[in-house]
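Just below sit the structures, each encoded as structure tokens.
What follows is calculated from the coordinates using simple rules that are stated; it is not laboratory data. As the structure is a computational prediction, the values presented were derived from the model and not from experiment.
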Structure 1
Amino acid sequence: MKFLWTTISVKSMEESLAFYQDIVGLSISRRFPTGSNGEIVFLGGGETKVELIYDGSGKDVVIGADISLGFEVDCLEEKMDFIKEKGLKVDSGPFQPNPGVKFFFVRDPNGLRIQFVENIV
């Protein structure tokens with residue numbers, strides 16, 4: 001079995017796209033309209049795929065409190081500085097549960113926790 005993507009329902013496609021492109025660094029791989037002013041956008045390449053779905057209503061979405069998406073970065077401190085420069089708040093961290101890994105969390109525009117992880121070699 002092969003994992004394909006993670007689907008996120010979004011309240012604003014443009015805010016979510018700005019976050020996942022500018023902050024996370026994913027590029028659009030597919031974008032197409034759905035009925036009733038809705039839209040679906042796939043971001044990422046290779047094995048990292050995120051699907052954003054906007055249903056056209058602008059209604060709030062419900063994100064589970066115990067779900068996060070993790071993305072690897074080369075340097076955690078540089079990513080934290082970048083996050084702060086963009087006017088975003090670090091939600092929690094940084095944490096270093098063992099000598100081989102450090103990470104912190106931010107929230108996307110829908111409230112989903114996004115984890116940035118540095119694997120220390």
Structure 2
Amino acid sequence: MKTFSFLALAAALSLTSLSAAEPVDVSVDKAAGMLASGEKVTVLDVRTPEEYADGHLKDAVNIDYNGSDFEARIAKLDPEKPYLVHCAAGGRSGKSMELFKKLKFTKIYHLADGYNGWTDAGKPVVK
């Protein structure tokens with residue numbers, strides 16, 4: 001019986017790793033803490049290139065939510081790596097969460113207050 005239980009647990013764990021995780025909304029302070037701690041998380045800025053050029057989080061990757069190639073570019077990312085996704089105020093990035101789930105990304109953090117919340121809190125940006 002113990003062998004069966006172990007095999008069932010192992011099977012359940014392997015199936016879990018194949019499914020998408022629910023995105024997690026994080027506050028500005030939580031996101032800043034993640035980045036400051038050296039946690040390996042890629043910042044995805046889904047604003048327009050013009051918005052990005054006006055200022056962005058350090059080392060952020062810009063993939064325009066409104067771009068015709070948005071889904072294709074997201075699909076090229078490694079779904080096993082952690083990403084912190086944001087737009088200006090949470091609207092576009094919030095809508096993009098369904099795509100991340102569809103593509104079975106496993107570690108998605110959503111900066112719910114967006115870039116505007118980040119700057120309003122006095123957090124550093126690159127211009």
Structure 3
Amino acid sequence: MEKIALFAFNGDPMCFIHVLLNALDFSSKDYEIKLVIEGSATKLIAELDKSDHPLHTLYDKVKKEVLLVGACKACSQKMGTLEAARAQGLHILEDMSGHPSIESFIEQGYRIITF
């Protein structure tokens with residue numbers, strides 16, 4: 001099974017929808033997927049959890065399918081969404097000076113795609 005880690009850096013919802021759609025698409029085709037929310041995308045964490053947000057259904061599906069592995073601690077703290085990430089039960093990733101290490105995913109055999 002091919003392993004892909006999707007790193008969402010861009011906080012524009014029009015970009016983030018593609019991260020969610022690709023995570024679900026790859027997963028449906030038997031890829032092992034890990035989605036990491038990084039950079040300015042962490043500002044979306046609280047908003048996407050609201051049921052009236054246009055991307056909520058996709059976001060919720062990605063979380064229920066356990067494709068979302070976590071959020072960057074430093075960036076979510078900077079964007080004011082660290083507590084929202086914790087409240088949603090997201091893993092807080094901080095193994096590289098407060099940020100997720102892309103190298104650790106490569107070491108585990110994941111191909112990296114960034115958005």
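Computing P(r) over Cα pairs in 10 Å bins from 0, in percent across structures 1, 2, 3 gives 12, 42, 34, 10, 2, 0 for structure 1.
Looking at structures 1, 2, 3, which one was helix-only ellipticity at 222 nm (-39500 (n - 2.57) for each DSSP H run of 4 or more, over all residues; to 500) calculated from, given that it came out as -3500? Attributed to the structure labelled 1.
The value 4, 12, 17, 20, 21, 14, 7, 3, 1, 0 for P(r) over Cα pairs in 5 Å bins from 0, in percent, for residues 48-103 alone was derived from one model only; which of 1, 2, 3 is it? Clearly, the read-out refers to 1.
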